[in-house]
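Read the figures in this text as sums done on the coordinates, not as results from a lab. Predicted model only: the values in this text are computed from it and were never measured. Cβ atoms are built from the backbone, for glycine too; each structure is taken alone.
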Structure I
Amino acid sequence: MNPLFREITALPTEQNNPASSAIDTADTQEILSIISSEDSRVAPAVREELPFIAKAVDMIVAAFTAGGRLIYAGAGTSGRLGILDASECPPTFGTPHGMVLGIIAGGSDAVFRSQEGAEDRPESGADDVRELEVGPNDVVCGIAASGRTPYVVGALREAKTRGAGTVLVTTNSREQLQRLGIAADVFICPNVGPEVVTGSTRMKSGTAQKLVLNMLTTASMIRLGKTYGNVMVDLQMTNEKLRERARRVVMETTGTDYDTASAVLVSAGEHVKTAIVMLLGDMAYHEATACLQKAGGFVRKALQSKSPT
C-alpha cells in the first residue's frame, strides 16, 4: 500500500461526516442547513488555538519591527487565501508592498486556474523561498489543510535553514504532524472535523484558515499602531472610496466637519494619522509628524508625547 494513501486517509478532513452522509437526498433548504450547522463549528475551533495564534503574532510583530516580512506559502485554496490576505494589507493598513507576501504552488497562474500537480514538488516551495531571499528577520507561514502539502513543507524547510521564523496553519492534528515529521516553530491547528463533502477543504478548513490569517495580520498591525482605538488610521487614499473613508475617519475621531477634515488631510499630505494628531493635538504638520515618529507611529502615544506649552 502506498504510504501516501495511509497519510491521506488518516487526515481529519478526509473522514466521512455522519451529519452529511445523506446530503444527496436533501432538498436545498436541508443542504444549506447542514452546511451552516457544520460551519458553526469553525469559530470555536479557531478560538481553541488562540494561544498558538498569539505566539505567531508576536513572532510576526518582531519580524516587522526588525524590517522583515511575513510570507504566506500554500497551494490551491490555501495559497489563494494567503495571497488574498497579503494583497489587502497595503490599502487597509498602509503597509509597503512586499511587507506581506503570498506565494502559491504553480505561480501566479494558479491564483485563477487550478494547478493541482504543482503542489507535489517540495523543491518548488524551496525555490520560491530562495528567490525571495528569505532571511532571519522574516516569517514564513505555511498554509495547508493537511499540513503535509509538499510545496508548503519544502518552503518551510528552506525558511528554517535560512533562520526565518516558521508557522504552519493547518486543520490536521499536532500528533499527526509529528508522526509525519513536519517541522515549524508554531503550529496553528483548529480542529474543524470532517468536511460536509468529504475532503473538500475549501469549505470548513478554508474558512478556518481565513479566520486565522485575518487574526495574524490584523493583530500584528494593531500591535504596530495601525489603528486608533478600533479605527483604521493608516489606510491609503488610493481611490475615491478610500478618500471618503479617510475623511470619515478624521471626522469621527476628532469631531470635526467634512470640510475641515478634507483641508487638514491635504495639509497632512493625505496621511490620516498625521491629520488626526494635528487636529486632536492642535499641532502644525511638522510637530505632528515629529510626535508620531517619536511614538513609533501610535496616535495615542503621539498625542501624549506633545510637549507642554
Structure II
Amino acid sequence: MESAELIRRLYESIGEACVTSPDIAHVEIHGNRVVGRHLVPGLKVEAEEAEDGVSAHIRVTRGTQIAEPVRICFGILPEQGIQRVRIRTDLEEGARAAVMASCTFPNAVDVLHEMEAETNIGPGAEYVYLERHVHSPAGGLRVVPHARIDLAEGARFRTDFELLKGRVGQMEIRYRATVAAGAVLEMSARVSGRGDDRIAIEEQADLVGERARAVLTTNIAVREKARAEVKNVLRAKAAYARGHIDCKEIVREQGYAEAIPVVEVEHPQAHVTHEAAIGSVDAKQLETLMARGLDEEAATDLIIEGLLSPTHPSST
C-alpha cells in the first residue's frame, strides 16, 4: 500500500483528517516503517528503520517554542503485526513543545505494540505529551509502553494517557521519572477495561531537587472479568519537595482492581500525600441520576464516563 493511502487510513481510523497545514509538524509510523514526516523550524527528527523496529530521535532546539502541537501517529491497520518503537526526545534549555500522539490498532486480533522511550527535558523547558489510543473491539492487542523521563532544573512535563475506543487487550505501562529542583511533573492515565482485559500500570517519580513537585493521577474502570493492577511510587528526597498520588478505580460485575500507592519521604522538609479509592459506583450519585430518569445501567455508565473524562491536575 502506498504511503499516502496508509497515512489517510491511519487518520481515518481515529476519526480525523490528514494533517495538511504547513505550520503543523507531523510524523506517521505504520508498523516498523516511517510513512510520513513534515517538520517545522527548531524541530529535528532522525529516524532509522529496521526489521525489528523503528528508532527515532526527536530534538527541540534551545529556546524554540513550537506554537502548534506536533502530531505523531503510530499504528498497525491489519489484524496481525508487531510494532516496536524506540524513541528519544530531547527538549533543550528553554524550549517549549506539545505532542499529540495517536496510537491506532482498529482491527487488531493479534498485534503487539512496544514502546521504549527516553525523554530529557532541559532547564526551564516545557513539554506536554498527550497519548490517545484506538483499539479494536476484539481486544486482540498487547500494548507495552515503557518510559524514562528526566526533568532538569525548572522544567515542566505533563503526560496524559487515554483509551478512546475499543478494548484494552493487555496493557503494561511503566514510567520512571526523575525531577530536579523547581521542576514540575504531572502524569495521568484513564483506562476502561472489560471482557478479559488486563491492565497493569506502574508509575514512579523521584523528587531529587529542592521544591520539585509531582502529581500522579490514575482513573480506572473494570467490568465483566477485566483486571487492573496499579502501583504508584512517589519519593521525596529534597527540601520543600511536594507530591501527591491520586488513584480511583471502579469495579463492576466480576472485575478486579488493585491499587498500591507508595510514598517515601527522605527529608524532614518534604511532604507527600496519597489517596486511593476502589469500589463500586457511588450510591448517592447513582440515586441522583436515576431520580432524573436514567436506568441503573445508563446512570452507571455516566458515572464511569465522568471518572474517565480528561482532567488537568495541578501540582501541589
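When FRET efficiency 1/(1 + (r/R0)^6) of positions 50 and 130 (r between Cβ atoms, R0 = 30 Å, to 0.05) is calculated for each of I, II, the greatest value falls to II.
I have 1.04 for Cα Rg over 2.2 N^0.38 Å, for residues 82-265 alone, calculated from one of the structures I, II. Which structure is it? This figure was derived from II. Taking FRET efficiency 1/(1 + (r/R0)^6) of positions 90 and 186 (r between Cβ atoms, R0 = 25 Å, to 0.05) as the criterion, the largest value within structures I, II is that of II.
State the single structure among I, II that was used to calculate mean count of other Cβ atoms within 10 Å over residues 106-113, giving 12.9. That value comes from structure I. Have a look at I, II and say which one yields 0.25 for FRET efficiency 1/(1 + (r/R0)^6) of positions 114 and 274 (r between Cβ atoms, R0 = 25 Å, to 0.05), as calculated. This value belongs to structure II.
Quick check: 13.6, 45 is what I get for Rg and Dmax of the Cα atoms in Å, for residues 202-249 alone, calculated from one of I, II. Which structure matches? The correct label is II. Of the structures labelled I, II, one was used to calculate helix-only ellipticity at 222 nm (-39500 (n - 2.57) for each DSSP H run of 4 or more, over all residues; to 500), giving -3000. Name it. Corresponding structure: II. Taking volume of the Cα convex hull per residue in Å³ as the quantity of interest, name the structure among I, II where it is greatest. Answer by largest value of volume of the Cα convex hull per residue in Å³: I. Looking at relative contact order in percent (Cα under 8 Å, 6 or more apart) over structures I, II, structure I comes out largest.
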